[in-house]
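For reference, the structures are reproduced in the following blocks.
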Structure I
C-alpha cells in the first residue's frame with residue numbers, strides 16, 4: 001500500500017467483536033490468510049486447522065496498562081499517557097489534550113521543568129525529550145506515590161477517536177498477559193493476540209502447535225504522524241529461545257503473534273539465525289533491507305498505510321504479497337485497529353527457508369540435561 005491510500009472511516013472497529021452480537025466470542029473476528037500473493041478468507045476460530053503440528057507461535061506476555069490519567073498544568077486540563085518505564089524509575093510520557101468526546105488530540109509538550117498535577121497528590125515533572133527527532137514523548141520524574149498504584153486507582157486504557165466508547169481494562173488484556181513485578185507493561189494492547197481464547201489455545205496445543213512466550217512492553221504509538229517505534233524493553237527467556245531453535249531445526253514454522261513478538265525475537269537472533277536468551281532494550285526496526293532471520297510468518301492486525309509496521313510485513317512476506325493482502329482486506333470490508341480483524345501471513349512455497357547448519361548445531365548443543 002502507498003500513503004495515498006486511505007482506509008474508509010467506516011472500516012474502523014468501534015467496539016470489541018464480542019459486543020457486536022449475542023453469542024460472539026473474541027475468536028469471531030475475520031481472518032485474512034496470505035500465502036505469497038494468494039489470499040483466502042476465514043474466521044479466527046478456524047486457525048487450528050490452518051496450522052500444523054510442529055508450528056510454533058511466539059506470543060507476547062506483556063500486560064496492558066491503564067495508561068491514561070487526567071492531570072492539570074495550572075488550570076489547563078491535560079491527559080497523560082504513560083508510555084515506557086525507564087530503568088532509573090522515570091517514565092516516558094505523552095501529554096494530550098481532551099477533545100470533549102472522551103478521546104484526546106495531540107498537544108505540544110515541554111518545556112523542561114513543566115509540572116503536571118495528577119490525582120492522589122502525584123506530581124509529574126518533565127525533564128527532557130525521549131529523542132532528538134521528536135518532542136512527542138518526554139522523560140518525566142514522578143514525585144509522590146508510585147506510578148503502578150496511580151494507574152490502578154486512577155488510570156484507564158488509552159482510547160482513540162475511532163472507538164465508540166470507553167472499555168474496561170479487561171477488554172484490552174490478552175489471554176497471554178502476565179503482570180510485571182515492577183509495574184511495567186504495554187501502554188497499548190499487543191492486539192494481535194486478542195482473538196485467542198482459552199478454548200482455542202487448548203485446541204491448538206492438542207493439535208501439536210506449541211507456544212513460546214516472550215515479552216515486549218510496547219509504548220504509545222504515534223497516532224498522528226506514524227513515527228517509527230522507539231526503544232522498548234523486551235525479554236526472550238532461555239526456554240523460549242530453545243523452543244524457537246528446536247522448531248527451526250525440526251522443520252516447523254515460527255509464527256509471530258504480533259509485530260511486538262517479531263521485534264523481540266529478531267532482537268535476540270544472531271546473524272547466524274540462532275536465537276539466544278536476551279533481555280534489555282531494543283531499537284530494532286525490521287525493514288525489507290534488514291530482513292528477518294527467524295520469523296517465517298506473522299499474525300497481525302490491519303495497519304494504516306502510513307504505519308511503519310507495514311515495512312515489517314514487507315520484510316516477512318514481500319511487497320507484492322502485502323499489497324495483494326491489503327487490497328483483498330479493503331475489498332472484503334475487513335475491520336481495522338485493535339478491536340478489528342486480523343491478517344495471517346504464512347510462508348509461500350518459495351518462503352520456506354532451508355535450515356542453517358548453525359541452528360541445528362545450536363539446538364543439538366542445547367538439548368542436553370539442564371540443572372533445575
Structure II
C-alpha cells in the first residue's frame with residue numbers, strides 16, 4: 001500500500017482544500033470578534049444610529065478607541081455581518097433590521113449572542129481536551145465558570161420568553177388548565193431559572209422547584225428569584241435536596257439538558273418516580289437524527305454541533321466515570337422514546353412546534 005504522501009496532488013484541489021481549511025479559522029476568529037462586539041456594546045451602539053455611522057462615531061458612542069473599532073468593523077463587514085458603504089470616505093457602517101434582531105435585541109426570539117457570550121470559556125476548554133481524550137473523562141458545566149452559565153441563559157431565554165407561555169405550554173394536553181388550578185412542578189436542569197420564573201409568575205396557584213447541579217447556575221437563579229416578585233418558586237441542588245420520588249409531581253420539564261447528563265437513563269427513571277400517573281413530562285432537547293449521515297445531510301450546522309459537543313455537551317455527559325456520553329446530537333426522537341419507555345412511560349408524542357434547534361416531546365405514563 002502506497003503512503004498518502006506518494007499520491008499525486010491536484011494543484012486546484014490543494015488550493016480549494018487550503019481555502020476550506022482557513023475558512024474554518026476565519027470563522028473561529030470572527031466568532032471572537034462577535035464576542036468582543038457584544039461585550040463592548042458595539043452592536044447596541046451601532047443599532048442606536050438612525051443612519052450609517054463612521055467608526056469614529058461608533059467609537060465615540062461606545063466610549064472606545066477609534067483605531068481598534070475600525071479594525072473590528074472591517075472584520076465584521078468582511079464577514080458580511082454588518083453592512084458597509086465604501087462609496088464614501090471614511091466608510092459608513094450599519095446594521096440591517098435582521099442583524100439588529102440577532103445581534104442587538106436581547107428580547108427578540110432570534111437573538112443569538114448567548115453562545116458568543118461564553119465563547120472564551122468554550123474555547124478555553126481546549127486546554128483540558130488532551131487529558132479528556134486520553135482518560136475519557138470530561139468536564140462539567142461549572143468548568144466554564146459563571147460566564148458559562150450566563151451564556152446558556154442568554155442563548156435560550158429569548159426564544160423561551162416569546163414562546164414558552166403562548167406556544168409550548170398550550171400545545172400540551174390539559175397542562176395549562178392544571179397549572180391555573182394549581183400543580184406541583186419541577187424543572188430539571190433549570191440553569192439560571194428563566195423557565196421556572198416565567199411559569200411561576202404566570203401561574204401563581206402552582207408551585208415550582210428548579211433543580212440543577214451547577215453552582216454557578218443556581219447562584220444566578222437565586223439572584224434572579226430574589227430580584228423578582230415570585231413567591232411560589234425555589235431552586236435546589238438535587239444532591240442536597242433530592243427530587244421527589246413519590247409520584248407527587250403533576251408536571252416535569254427538562255429543557256436542553258438530558259443529552260448533557262452523565263446518566264440520562266437513571267434521570268428518566270427518577271422522573272418516572274417523581275411524576276404522578278396522570279402527570280406530563282415536557283422533554284425539550286436538541287434535534288438529532290439516528291445516524292451521522294442523516295445529521296450531516298439535514299443539519300447545516302452539524303459540524304458546529306459536533307464541535308460544541310466535544311467542548312461542552314459530551315464533555316459534561318462524560319464528566320463522571322461511566323458517563324453515557326450522548327453528546328449534542330445524541331438524543332434523537334427514537335432514542336428518547338425508547339429510553340422513556342424503559343423508564344416506565346408509554347405515551348410519547350412529538351409536538352408540532354417549530355424551532356431551529358430543538359425538538360419538543362410530550363411524554364406520559
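Derivation of every value follows stated rules applied to the coordinates shown; laboratory data play no part. Computed from a predicted structure; not experimentally measured. Cβ atoms are built from the backbone, for glycine too; each structure is taken alone.
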Original post:
Which structure, out of I, II, was mean count of other Cβ atoms within 10 Å over residues 109-116 calculated from, if the result is 14.6?
Top reply: I
Original post:
In terms of relative contact order in percent (Cα under 8 Å, 6 or more apart), which of structures I, II is highest?
Top reply: I
Original post:
Rg/Rh (Cα atoms, Kirkwood Rh) was computed and gave 0.97; which structure, I, II, did it come from?
Top reply: I
Original post:
With helix-only ellipticity at 222 nm (-39500 (n - 2.57) for each DSSP H run of 4 or more, over all residues; to 500) derived from the coordinates and found to be -13500, which of I, II does the value describe?
Top reply: II
Subject >> Label whose coordinates, when FRET efficiency 1/(1 + (r/R0)^6) of positions 85 and 149 (r between Cβ atoms, R0 = 25 Å, to 0.05) is calculated, return 0.95 (choices I, II) >> reply: I
Subject >> Origin of the value 3.1, where distance in nm of label points 7 Å out along Cα→Cβ at positions 29 and 77 was derived from one of I, II >> reply: I
